[in-house]
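Peer 1: Just below sit the structures, each encoded as structure tokens.
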Structure P
Amino acid sequence: MDKKNEQIAEMIRVNHAGERGAIKIYEGQLKALQLFNKDPELQNTIKDMRDHELEHLEFFENQIIERKVRPTVLLPLWDVLGTALGFGTALLGKKATALCTSAVEEVIGGHYGEQIDILSKDYKEEKELKEKFIKFREEELEHKNTAESLGANNDGLYSILDIVIKNSSKLAIAISKKY
């Protein structure tokens, strides 16, 4: 595979993993909320955000098939870790749940922004892909804004959680590109 095709394949692979990971985080949060918190308003908000992610995942699953891109071999691990992160943050309460969403979506929004810049500069023929990335980035940033309206902030000890989640997300992105 030439360098251009490999770079597009990496984008598809990592975005597929990221969208699936986001779904697993939201599913973990929903499971914890259903079992312990019983906050119907928060559950509905998380379900709405998860539904956006399902649309994103469907697009990338189709791209994997159409472009013959190998998904990351780490999907099973990302599934477990995403679910655990979602479940764990929801157990910590609404603020931690919102912080998790805010931190992950900030990283993902930035990542999509970098990819949009690359597509704009080096892959002008990838108009549909770029349009989807723009749409998905806007929705990820909407999720971040929603999380902030729910009380996400990184005050006090929450700053440690914020750093851990953001750095873990960045590491997962870097690994998923290649493996």
Structure Q
Amino acid sequence: MRLIKRLFISLLVIVLVLVGVSYLLPGKAEVSRNITIDAPPEVIFPYVNSMQETEKWSPWLTRDPETKLSYSGPETGVGNALSWSSENPQVGTGTQVITESVENQSVKTALDFGPMGTATATFALQPEGDQTQITWGFDSDLGLNPMSRWMGLMMDNWVGGDYERGLTNLKTLVEGQG
């Protein structure tokens, strides 16, 4: 009986330490990747200013070709929205809506992953001579949930590779048109 009591107290102390330490972890998860594309911003912008166009270079849709997609709002710009649903946990279910759009410069979207939380994604286009550096960013407020804060430490590993693949797909798509 004494052994069980010690094990229980030890486990409780470990859990309390992990919860306590979680509040010292960052309250925000941020991921950012960039690539230089051999094209001016006005050629790239349509591919990030429309959820329908992102379908052409998305790094996630190849994971589940059976993903159900639906669009709403205008064809491009603010209000253009995508809802998706997949049985594949790496794709999941959610919505993405363009909330800000500055022609040939930037696009900001609101992401809602349901019970998995919300986030903001951004695309920033910076001309560099005849080329454009595009930066794809992601940030999510992790709140006070201890599990979210621990998971936030892994966000760059989980999302970064997908962002790199997506940007490479976008580069191939845009440069292949020329």
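Peer 1: Tell me which structure, out of P, Q, gives -29500 once helix-only ellipticity at 222 nm (-39500 (n - 2.57) for each DSSP H run of 4 or more, over all residues; to 500) is calculated.
Peer 2: P
Peer 1: Given a value of 2.1 for distance in nm of label points 7 Å out along Cα→Cβ at positions 25 and 153, calculated from one of P, Q, which structure does it belong to?
Peer 2: Structure P accounts for this read-out.
Peer 1: Distance in nm of label points 7 Å out along Cα→Cβ at positions 17 and 121 was computed and gave 2.3; which structure, P, Q, did it come from?
Peer 2: P
Peer 1: As an exercise: FRET efficiency 1/(1 + (r/R0)^6) of positions 145 and 161 (r between Cβ atoms, R0 = 30 Å, to 0.05), calculated from one structure in P, Q, equals 0.95. Which structure is it?
Peer 2: P
Peer 1: A follow-up question, please. Going by Rg/Rh (Cα atoms, Kirkwood Rh), which of structures P, Q comes out largest?
Peer 2: Sorting by Rg/Rh (Cα atoms, Kirkwood Rh) in descending order puts Q first.
Computed from the coordinates by the stated procedures, all read-outs in this text should not be read as laboratory data. These numbers come from a predicted model, not from an experiment. Cβ atoms are built from the backbone, for glycine too; each structure is taken alone.
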